[in-house]
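Below: a set of structures, written as structure tokens.
No lab work stands behind these numbers, since they all come straight from the coordinates. Only a predicted model underlies this, so the values are computations on that prediction, with no experimental measurement involved. Cβ atoms are built from the backbone, for glycine too; each structure is taken alone.
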Structure I
Amino acid sequence: MDSRKLLNLALSKGGDYADLYVEKSFYNTITLQDGEVNAAGVHQEGGLGIRVVKGQNTGYAFTESAVPSDREKTALIASHIANNGAVVKTADRFTTAQLPNRYPSLIPWESMSVHDKMPFLYRLNELIFEQDKRVSKVIARLENSTSSIDFYNSYGDHFSDIRPLASLLVVCIMEQNGHRETASVSRSFRMGAEFLTHELVSQLAKEVTERTAFLFDAQQPKGGEMPVVMSAGSSGILLHEAIGHAFEADFIRKNESVFSDKMGEKICRNGIYVIDDGTLQGNRGSLNIDDEGVPAQKTYMVTDGILTSFLHDRISARFFNTTPTGNGRRESFRYAPLPRMRATYMENGKDTEESLIASIKKGLYVDTFSNGQVQIGAGDFTFFVKSGYLIENGKLTQPIKDTNIIGNGPRTLSTIAGVANNLLIDDGTWTCGKGQTCPVSCGMPSVLVESLTVGGRI
């Protein structure tokens, strides 16, 4: 592929900048249901995405063809975002970035066949049925992918990256006296086939049976305004939904975020640090380098209670005259990059989870979550709580399930009254949607929010 020729064609009508994103990806899935591995899939795709940036506007085109003339046509399509402006030439030569490797694949997935994977799913199914006689059905799904990326831009930057991703999800269904409960657990890392171990299978089997059995004794709580202690780990969805999206700088640039005018202001109590991090070894959301050639980094969005950074791609960074934060991400070569989160979490505080619970006379403790959503402009968010406990007189009492937590991002941040010292990054199969999907992760120590709206029984 003549990268310089394609970039010069992309800039032939003007423009400030252009880049090429070349991808080849392999996806494999294997599913167990009703005691049998009864589905497996292999998918391969590849192509080229070409982007031209003119001011704050983007021209983007992609092709699945490797034929040079087809790729040249794609470059010319992308070029139409510019209209007879000054022509910028691509750098004379490319400099290849030397990247750290945050996700070495010790055992390539390509070396492991479907038949090699099947015993792990059968053992997972067997262990779950052994642990509880109420189990009626198990569904387990193993997914793995490997994406090979080559990136070039008009500045002369080049990088190559190989990105593995592995996920194991299991759903358990139990029945008791005509009543049915369902729960799921998952793990996901940027790893090769060393991801798949008997220890992992045993952990998931134990967790999913305990989580499902818990629900038989749980009740939907009464709704209302109340203090909420959010447990360590998957409570990080609060950060993702309540503030993470609102810190993505394309929303800031368009003045669509509730935080657009808050830079440098105190938005929560002292001692709170909120981070978006692309550098965690093997983490689902980590990157060696983002999808527009910016090295991944650890970005402090909130520092000691003060808003100190948004999440920038190249376009927003140029608009705000700042440095990109390595958050330019895309689903595949078919999409232009956007500011997206990676691993979003809060640093440890000085409290303990026990002291946070003990401080509440009547409230809620929540520990398992699923999907959430947010209105960027207003900052209002909601997410679904699968399980937790009532807090009564400083103690965990009645198990609860199936309720919604509703709040406002800025208000919730400002009413965090305590942060524990038990930070946990949740390694589940979190996926973020924003017109395109990206793998992410989240985490948090246990925190006490003084008041949230809990949806439940009247």
Structure II
Amino acid sequence: MNVSASFLIAAAAALALSGASQAQTAPQLPPPASVSADALGYMNTFPPAGDKLIDNSNRTRFPQTRWVLQHTRELVPTRNIRRGAASASALPRAERDLGAMVFEDDKGQKISVDQWFDSTYTDALVVLHKGRIVYERYTNGMKPETPHLLFSITKSFTGLLAAQLVAEGRIDREALVTTYVPELAESAWGDMKVKDVMDMTGAVRYREVYTDPTTEVFPYLYSSNLLPSPSGYTGPKNIYDFLRTLKKEGEHGTGFVYRTVHSEVLGWILSRVTGKHFADLMSERIWTKLGMEEDAYVMVDPVGTPLQGAGLNATARDLARFGEMLRRGGELNGQRVFDRAVIDDLRRGGDREKFKASGMTFRPGYSYHNQWWILHNADGAFEASGVNGQMLHINPAAELVIVKLSSHPIASAGPTHPLTLRAWSALAEAVRR
């Protein structure tokens, strides 16, 4: 592989994890229908060949990613998250014609929900009101039973599980990370407290400069199995070994900076405290309790370490069930999944002044707490977010849960989030009527 091709693949994958913070000027993008998996016919011949074949050489490129985000386990190692033997919990329907509803976009133009769906390369949209499906739509080859890569929504599952273990007295937020993972003593986390991992206020030198292969994002991609290691690569071969190489830069606790590596450290703490793999913990604590329709799965590195910052794959409906449980304060169908106090603490959010250090001006008024985004709006909304358009939005006041899974060609939320905020508000207003 030549240097140019290698860089393009690495840059695409890195963006897919970074949640790049700054708003960008959107380039000219192809019409979504012209680059749908259906239109392009990827992997639909026997055997696939030519420009229809997707493998490690092109799986991080657009438009191939429109297929890849629904077929992760066919390309990289994964571990299953079992739903159990119980029947799926009901999702009653009370459908409304929300697709035709019109709202004003961030440029003052009228746009319908269906137009927003199409223009943002959405693969699935599920809207619940009071626990009932009021709108559901799929495209780009996706079906209700199709797991979709959730990217950084994964972080919010990791953070919530950690917060529950804090409530159970098994993790101390004020303790040093090395209390649980002494292997990190010589790294950036050597003198860092757990709370700075959970809220991403720990100071660690982790740069994502895609034109500079000496920055830390590249060994993360190689060690996590997100990219094949290039010829001659001698760096870390798994996530845990990579984390041990990162050094402190700045002072812990001074400001929020979004870094995926904190989620991987938090995942290490979870496994060390519980003695369980993330996939088993997710099955035991969430998937079997909520009556999910489908198994989920998580990407793993070469030695089976789960990618707890970006590797979860699940269906839109099952993600909606998870959101509904959170809207109800940690309970669903008579099953207590998380302590009410854990959800109440999450909704209170983090330090809004520290959030400003992120530079995420497209998220005005937000904070970040326990790996969740808190809007601090009048409705008390909070959300989980992943690049390329993955969203779980929960609005307690409007009794609303929205799942939006996408394969947008731009990884960062910067260019699309202002419109997303308007869509959330319009849908909240609609279900209140």
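Quick notes on this one:
- Given -8000 for helix-only ellipticity at 222 nm (-39500 (n - 2.57) for each DSSP H run of 4 or more, over all residues; to 500), calculated: source structure among I, II: II
- Each of I, II could give distance in nm of label points 7 Å out along Cα→Cβ at positions 133 and 157, but the derived value 6.2 comes from I.
- Origin of the value 16, where relative contact order in percent (Cα under 8 Å, 6 or more apart) was derived from one of I, II: I
- Structures I, II were compared on distance in nm of label points 7 Å out along Cα→Cβ at positions 197 and 261, and the highest value belongs to I.
- Answer label among I, II for the case where Rg/Rh (Cα atoms, Kirkwood Rh), calculated from the coordinates, equals 1.01: I
- Given 0.75 for FRET efficiency 1/(1 + (r/R0)^6) of positions 245 and 373 (r between Cβ atoms, R0 = 35 Å, to 0.05), calculated: source structure among I, II: II
- When FRET efficiency 1/(1 + (r/R0)^6) of positions 53 and 165 (r between Cβ atoms, R0 = 30 Å, to 0.05) is computed for each of I, II, the one that comes out at 0.10 is II.
- For the set I, II, ranking by distance in nm of label points 7 Å out along Cα→Cβ at positions 173 and 189 places I highest.
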